[in-house]
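Some structures are shown below for you to check.
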Structure I
Amino acid sequence: MSDFFSSQRIWLLWMLTVRELKGRYKSSILGFLWAIINPLFQMIVLTIVFSLILKVQIENYPLFLFSGLLPWTYFATTLMIGTSSLTSNRDIIKKVAFPRELIPFSVVLANLVHFTLALIPFLIILIFLGLAPQKSIIFLPLAILLETTLLTGLILLTSSLQILYRDISFIVVAALLMLFYLTPVFYPLSFVPERLQLIYSLNPMVGVTNFFQYIFLGSEIYLEGIVISLLESIIFFLFGFNIFKARSLFFSDWV
């Protein structure tokens, strides 16, 4: 375990993360601002569709949307990039011997930076409108840790499979499209019939999204869903890490 957290590994992880951050917005004028611009545009479009056209009556609907879109954007963007992270770094894998798991870890950390930067202006808006900070804000680090653990496990699994089976990238994109509509981002969890909520919560992003909505806006908390998300995050992380380590011996041949 001490070797896993050695200074050399931490330094290499830091360098890979910085490289990922710089490469993402190379030649981009707005740079890190895209971390909040993308979910902001989604919020505007969904607000127009559901609030103005379909007349969905939800209090503070734009803020409700944004509180779900931010963790969803973190999840979807990180998973898509992380899934192909090994093939995107094939030159490094072929030429340099180092712990391969640092590549997907660096993708998660880079996107965690984007997510954190996007949270800051959102919290400022909530404070300006007199809606924050809620007492539940103390749970924000736990919610971020929960989602990051889930993401890390999933990316370890998908990236280790995608390096040999490139169709995994397309499967992930299709799965994310489906999961978006099965996650309470643009509608509250209460819209789901109570008899279906347990099955619905098998989607780990249900508990994660509800956790963030509770933290930011004081929405009703669904503890069963959060517990399910926690258990699934642990399972995915342990399973993904073991699969990744077993397959990493062959990455330089497969890539």
Structure II
Amino acid sequence: TLTVEVQAIDTFGHQSAIQSVELLIDNVPPVVEMTPPLVLGGATALIDGIAHDPEPFGGEIQSVVLQVNEDGPTLTVNGPFPVNPVGNRMWHILQNLPAVEGEEFQVRAWAIDAAGNVGEPTDWQTVIVDSLPPRTIIAAPENGDLVGPGLTLVWGIAQDGWGIDEVQVSVNGGVWQTAAIGDDARALVNAAGRQPGVPENAVLWALMVSLPVQPGPVVIQARSTDWAGNVESPAQKVRAGSAASRIWLPMTPMNTN
């Protein structure tokens, strides 16, 4: 601290009372810390951390600045910030994510205290951004197919620019069941006499589902979840028909004469 005394004297020698002001000197920059998630998914992401002013301890933090990539934009969040039990200021920034799949970004942050001192930025930290949901195709059965009853193979492909974590299937709005993907799915599909090709950035999925014994419409839905936790919505859907028993009809040419 610094004490400053001020007194005024006019041209006739009259003196005012001495006014004393105590100033708090702060020439020490603040410190900021953050540990962002390795993977950021969804439309928005929360990045948070703590900041503190070493001198005076517990001093006010005016703002925290987050920078995305060395030549990228900066985002500023202004205080006041809540204080945690050990005296650090807690900050967070809610960031809109770009429409990318599995792309790496560099982020760092720094703080500015109430005296205007600018702290050193943190080290660059790498985050992977995937804000786009995966896409699922139901290859079989197709719309209008007659299927069932009993166990029926449902299969298709799921595609994502970064990676597929899970595929789930639901029949007639029932419980979502986890399908096999990759080599396990290939074994099921090959056993059914199919040899489908799989596009780039896609995986094969398959599941044996139990269809109703009663004849009627069957709605099969499939949805995927990618490595960032993005869930496809709405789920892909096909409408088939459930027969009372399986009937295989031979294909015969139509005589038009």
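Computed over structures I, II, distance in nm of label points 7 Å out along Cα→Cβ at positions 128 and 208 reaches its largest value in II. For the structures shown (I, II), relative contact order in percent (Cα under 8 Å, 6 or more apart) is largest in I.
To which of I, II does the computed value 0.95 (FRET efficiency 1/(1 + (r/R0)^6) of positions 72 and 224 (r between Cβ atoms, R0 = 35 Å, to 0.05)) belong? Traced to structure I.
One of I, II was used to compute distance in nm of label points 7 Å out along Cα→Cβ at positions 184 and 200, and the answer was 2.8. Which one was it? The read-out comes from structure II. Where is mean count of other Cβ atoms within 10 Å over residues 88-95 largest, in which of I, II? Greatest value across I, II: structure II.
Computing FRET efficiency 1/(1 + (r/R0)^6) of positions 144 and 192 (r between Cβ atoms, R0 = 25 Å, to 0.05) across structures I, II gives 0.55 for structure I. Looking across I, II, the calculation of helix-only ellipticity at 222 nm (-39500 (n - 2.57) for each DSSP H run of 4 or more, over all residues; to 500) that yields -1000 traces back to II. To test your reading of the models, identify which of I, II gives -0.42, -0.74, -0.99 for log10 I(q)/I(0) by the Debye sum over Cα atoms at q = 0.09, 0.12, 0.14 Å⁻¹ when calculated. Going through each structure in turn, the value belongs to I. Looking across I, II, the calculation of distance in nm of label points 7 Å out along Cα→Cβ at positions 64 and 96 that yields 2.2 traces back to II.
Comparing I, II, where is Rg/Rh (Cα atoms, Kirkwood Rh), for residues 80-135 alone highest? Max of Rg/Rh (Cα atoms, Kirkwood Rh), for residues 80-135 alone: I.
Taken together, the values in this text are just the output of simple stated rules run on the coordinates, not laboratory data. Only a predicted model underlies this, so the values are computations on that prediction, with no experimental measurement involved. Cβ atoms are built from the backbone, for glycine too; each structure is taken alone.
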